[in-house]
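Quick heads-up: structures coming right below.
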Structure 1
Amino acid sequence: MRELPHPAPFPTYRPRRLRTTPAMRRLVADVRISPSDLVLPMFVREGITEPVAIASMPGVVQHTMESLRKAAAEAVDAGVGGLMIYGIPTHKDATGTGADDPDGVLNTALHALRQELGDATVLMADLCLDEFTDHGHCGVLTEDGAGGIVDNDATLTRYASMARAQANAGAHLLGTSGMMDGQVGAVRAALDDADRQDVGILAYAPKYASAFYGPFREAVNSSLQGDRKSYQQDYARDAREALVEVAADLAEGADIVMVKPALPYLDVLRAVADASPVPVAAYQISGEYAMVEAAAERGWVDRDRAIAETLTSIRRAGASIILTYWAVEAARAL
């Protein structure tokens with residue numbers, strides 16, 4: 001931090017002068033959020049005829065294809081900058097074959113949204129196997145599957161196939177969320193070999209093994225038993241490891257890097273934002289959302305103020321893009 005000159009002593013200097021009215025506070029505000037900074041994560045589920053509420057995330061649903069299209073159009077009308085789409089299939093297997101099936105739920109949804117919305121928003125796809133595998137891990141397991149150990153390099157082959165399928169379905173950005181070593185390079189090579197240099201990569205780097213993913217497990221009907229600590233980052237490591245992950249992803253061709261979760265890792269977000277030559281995103285994840293909603297429902301916090309404060313803190317820490325389940329509501333408020 002820069003060394004600042006000491007201000008004039010009290011009573012000559014009174015910081016409260018710049019806090020006297022709402023108009024004054026707006027005038028001197030340093031951190032501002034616009035609707036186009038926000039990205040809405042959305043879940044689409046195969047085999048349902050009505051949206052299904054997610055109990056741990058009040059106000060968020062698993063969409064039908066029809067309700068997804070309607071909600072996506074409403075988000076675009078509200079001015080959000082992008083949509084991140086997750087697919088929930090009816091069939092799962094060991095290698096997540098539904099993930100790269102052109103007729104699978106996620107790729108069908110991407111195609112429908114791209115046809116309907118064109119380039120009016122940035123359409124993002126979750127490039128990970130966890131929603132599609134019967135074991136719930138983010139990759140292919142080793143041959144014996146003992147302890148849920150993920151085979152890193154075999155998983156990269158699956159990611160490359162997913163990348164081609166999602167690009168062909170219409171995604172503008174692919175979110176490499178699986179935390180496999182070399183995943184960005186594998187996806188970039190697959191896209192370039194398919195002559196899809198136009199499709200970008202949103203690299204989840206860093207992404208931590210967090211307790212705050214709990215509600216997301218419900219949202220995607222996760223089959224996971226155990227944890228993902230052997231491939232997601234350890235929260236006890238400091239920002240140096242995060243910067244190494246970011247540097248590796250940039251060297252492999254990442255166009256945007258993202259810190260996930262957001263609020264428990266604002267120090268890491270600040271370090272990444274200070275070092276990164278590309279845009280930096282942060283994901284305000286399901287557990288962060290659920291905590292505010294639960295506390296507000298009990299009258300323990302002012303919901304609107306808590307939403308605004310948390311989003312502003314993420315922006316202040318350095319994120320130029322924020323993924324949040326409040327994206328539409330916040331965009332309208334802004």
Structure 2
Amino acid sequence: MKIGILTFHKSINHGAFFQAYTTYSFLKTKGYDVEIINYINKNFWFNDYKAFLWTKKPTLLYKNIIKIFKFKKSYTKFKLSKFTKNTEKLDTLKYDVIIVGSDIVWNYEWIFLGNDPIYFGEGIEAKKLISYAPSCGAVNIDNPIPDFVKKGLTKFAHISVRDEHTLKIVQKAIGVIPKIVLDPTFIYDTRGEEPEIKEEKQYVLVYAFSLREKEIQSTIKYAKENNCKLISVGYSNPWCDKNYIDIGPFEWLSYFKNAKYILTSTFHGTIFSINYEKNFVTSNNAGIETKIKTILETIGLGGRVIENQSVEELFDKGIDYMHISSKLNELIEDSRNYLLRSIND
């Protein structure tokens with residue numbers, strides 16, 4: 001059986017890389033002939049690279065170029081179809097099953113992503129089309145749903161999503177209640193694939209593109225009181241002691257593995273904090289609110305999300321992962337089984 005995965009695998013984003021990598025790797029362990037459909041919307045491709053290369057700061061530009069090359073090297077972990085930005089060339093690819101997802105591939109309102117109907121099945125051929133854990137992101141459920149979304153969703157033999165917000169949009173569009181499953185970064189364990197890093201002191205890891213001033217000051221205070229350095233990865237946060245912008249995906253994992261505490265403002269920053277059983281705080285924002293709510297409330301960690309509150313209080317409170325892991329393991333097994341059933345039935 002030949003399986004193609006259609007997702008945002010080439011975005012220069014650590015979480016985007018790992019959602020593709022873990023879906024691919026999990027299916028490989030089950031013996032499937034699987035490859036990533038090496039397609040990227042031309043508008044998304046342009047916008048993604050522009051975000052990294054359009055800067056007047058030579059040092060930042062250099063680091064971003066290094067980061068891009070490290071991501072390109074990581075793509076060798078995938079079996080890829082021939083690269084194209086043209087949907088017409090996808091007609092030559094023949095699969096028994098195409099899996100759409102994960103990531104925010106169903107965010108049909110965000111122009112940055114190209115508003116691409118291909119992620120709703122348009123222009124691709126397979127004996128079976130299924131979705132695994134896509135998200136609509138911050139789509140406004142009160143807005144009219146485009147016809148291409150409604151039409152496309154009816155093509156799927158099985159629909160699963162990763163959050164309650166996306167479930168409601170699918171239900172509104174076609175009257176079907178999809179299965180909620182875990183993000184694929186839960187169903188394949190990447191621990192053990194990290195390279196070694198050397199940091200002399202314990203550190204608070206910051207993986208955040210935006211934070212409120214009170215959260216920043218609270219984190220600085222906590223790090224100082226607990227004799228920890230502040231290390232930012234992926235994004236520049238000048239108030240941190242060190243900033244590692246130009247790191248590849250697997251280096252990124254290493255910083256999560258070795259962190260004492262984690263402050264993040266991203267979906268996958270939250271997920272990998274849980275995967276590594278770290279004491280973490282997530283700064284809420286419009287971009288991730290609908291994406292993180294379902295998983296955190298389901299496993300009892302909804303209280304780790306803050307809005308301009310004291311980071312110190314939550315770090316001091318800690319997390320009892322013995323209870324969390326028991327619930328999470330049940331969800332992992334259920335999500336794995338759902339994906340395999342959807343492929344094989």
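Listed values, structure above:
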{"quantity": "Source structure (of 1, 2) for mean count of other Cβ atoms within 10 Å over residues 102-109, computed value 20.4", "calculated": "1"}
{"quantity": "Ranking 1, 2 by distance in nm of label points 7 Å out along Cα→Cβ at positions 30 and 318, the structure that comes out highest", "calculated": "2"}
{"quantity": "Structure with the greatest value (metric distance in nm of label points 7 Å out along Cα→Cβ at positions 22 and 262, set 1, 2)", "calculated": "1"}
{"quantity": "Per distance in nm of label points 7 Å out along Cα→Cβ at positions 62 and 182, the highest-valued of structures 1, 2", "calculated": "2"}
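Any read-out appearing in this document is the output of simple, stated calculations on the displayed coordinates, not a laboratory observation. Quantities reported herein were computed from a predicted structural model and do not represent experimental measurements. Cβ atoms are built from the backbone, for glycine too; each structure is taken alone.
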